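Next come the structures, one after another.
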Structure I
Amino acid sequence: MVGKELQKCKFDCLLVKAIDESLNFLGESAKYSIYFHLEVSFGLKKEEIPKKPDVFAEKLEELFRDGSEYIKRIILKRLFESAGLKLKCKEGYSFIDYINEVREFLDKQAERKVKRGLWNAEEKNEL
């Protein structure tokens, strides 16, 4: 169970970091304005995004319309890279499908480490 909880924390941190870095291209003040708007207008706090990625994607689309696709692509690219994966376009896949793919990959990775006894104190400290 420890590995599973640490994996969840790792995924949450990776997703928030990928979003943060991706929104930086708009500028710091724009990034903070987006987070402020998401929280005040939609009740979605930055730290809640990993639990509600569908709401985040929907609100991003409302804010940026067609431009949201570009932002979501940047987020996904950074998320995949930080997980050690390569983003490959898959027909019919949505933003949420890709996010779930990374979540499942990290979940399976954690399970393998726990089974093999490789989840040690050093890895816990990385998070």
Structure II
Amino acid sequence: MHIEVSEIELEDVLSKNLEIIEPGLTLINRQYRTKYGKIDLFCLDKYGFYVIVEVKVNPTTNSPGQLAKYILSIKQEYPDSRVRGLLVAPAIKKDIGELCRYFNLNFKEISDLDLTLPTIKFF
């Protein structure tokens, strides 16, 4: 039996290992509430810019728009700050990457990360 991790499990691992996402990130808050929903990982980068990290196991074409709304919300809350968005997923399809570029969002595949639960052997 091979079980894939859930989004919350992936978020949990990444929140404790931010260097997987980007060196120099510091976690400000997890599941940070905005008027558009909850930001998975609200971070600060090594330059002092806010980084909104959206974690997806299976991103869809709606994911970049969701991330853009979170950025808008943080820019409204902190008008003098620099904010950028980062979509993180095990795999990001070409059309989703194109949408990220259109919205000026960063994206990162973490496909080399083995986050599956161990196989259970029955005797």
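Each reported figure results from applying straightforward, stated rules to the coordinates on display, with no laboratory input. Predicted model only: the values in this text are computed from it and were never measured. Cβ atoms are built from the backbone, for glycine too; each structure is taken alone.
If distance in nm of label points 7 Å out along Cα→Cβ at positions 53 and 85 computes to 1.7, which of I, II did it come from?
Clearly, the read-out refers to II.
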Work out the source of 26 here, i.e. which of I, II gives that when relative contact order in percent (Cα under 8 Å, 6 or more apart) is computed.
II
Can you spot which of I, II the value -8500 was calculated from, given it is helix-only ellipticity at 222 nm (-39500 (n - 2.57) for each DSSP H run of 4 or more, over all residues; to 500)?
II
Taking distance in nm of label points 7 Å out along Cα→Cβ at positions 37 and 69 for each of I, II, the highest value is that of structure I
Of the structures I, II, the one that 18.6 was derived from, the read-out being mean count of other Cβ atoms within 10 Å over residues 13-20
I
